[in-house]
Structure P
Amino acid sequence: MYDQLRILEKMVLDIKKQYQLVSAELSSLKQHPVSDAKEVSALKNKLDASHSERDGAKKQLNDLDKRYQSLAEAHHMIGEEQDKLQKQISQLQQQNSELQKHNNELKQQYSDIKQQNNELQKKNQLAAERTQVVLQRLTRIDQAES
């Protein structure tokens, strides 16, 4: 983009030089008129062509300047958006860290509850076995008394 601007600027400078040369030549001819109408007409055409070329180069330069301004604005907006997204990433990473910590706490609670459940199941099994033994003894006693 900058290279294009430099090339365009060089073109504008070249056109200005040509314009100055043609203008100087025209001024000289105006002071010392030449009776050759063809030569005057050719010089006027050359001057008109230089004006057209200069105007085209100016338009091209203005178009490139507008494009540069647009790109600069877009770059700025992208930078702002990137900053906003980076901030969101940081917040999400913080939330993720907190959630992982909470998840680990819940896993520990689950592990503790599971261990308590296993211990209670063992106690329940033992109590059921003892109850079965007591019921069998009571049944024998009941049968012995009958």
Structure Q
Amino acid sequence: GSKIHASCKKTYWDKIAKKVPVGVWRNIENFSVTNPGATYRPTNHQYKLNFIYGTDITPSTLQNDSMFLSLVDFQTIQQGVEDENIFIDVIGEVTDLGGLETVLCSGKQRKKIEFSLTDLVGRRIACCLWGKFAESIHANCTAAGEETV
């Protein structure tokens, strides 16, 4: 198998969300296949699935423990080798966590937090998260106290 992007209109989300828990394999029938677009792509797959009104999702007997992560090391990120239009997966320790800020962005108040991720050999990459993602990492780091996140 391989990782592919799937999307769903808000009008179908309530029907579909409970049928696709994270980490659980499913059979999916009745969907459309389209071009994924050029920017902000979660995978490099050449197609994207679109769940539609008639999409049917059922349990699968397939068992595969792969997380299908596309981990990229910090040195590769720093060298700019990766396609910046495709999201990547990174793992690192949160360091230099700034405060949760409220800033004016495009005429709206938005939450923002800046921090660094540090890898096992001490390389750091600067990160900035916005909105609910900023609030989530702030809450998780606060809850962890002195523990590593």
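If you work out Kirkwood radius over Cα pairs in Å for P, Q, which one comes out largest?
Going through P, Q one by one, Kirkwood radius over Cα pairs in Å peaks for structure P.
Could you figure out which one of P, Q the value 4.0 for distance in nm of label points 7 Å out along Cα→Cβ at positions 2 and 138 was computed from? Derived from the structure labelled Q.
Can you spot which of P, Q the value -36000 was calculated from, given it is helix-only ellipticity at 222 nm (-39500 (n - 2.57) for each DSSP H run of 4 or more, over all residues; to 500)? Only one of P, Q returns -36000 for helix-only ellipticity at 222 nm (-39500 (n - 2.57) for each DSSP H run of 4 or more, over all residues; to 500), namely P. In this comparison of P, Q, the computed figure 1.4 for distance in nm of label points 7 Å out along Cα→Cβ at positions 98 and 130 is attributed to Q. Each of P, Q could give distance in nm of label points 7 Å out along Cα→Cβ at positions 10 and 66, but the derived value 2.6 comes from P.
Tell me which structure, out of P, Q, gives 69 once volume of the Cα convex hull per residue in Å³, for residues 18-89 alone is calculated. Derived from the structure labelled P.
Out of P, Q, which has the highest value for distance in nm of label points 7 Å out along Cα→Cβ at positions 26 and 106?
P
If relative contact order in percent (Cα under 8 Å, 6 or more apart) comes out at 18 when worked out from the coordinates, which of P, Q was used? Only structure Q yields this read-out.
Read-outs throughout are calculated quantities, based only on the coordinates presented, and are distinct from any laboratory measurement. In this text the structure is predicted, and so the values were computed from the model without any measurement. Cβ atoms are built from the backbone, for glycine too; each structure is taken alone.
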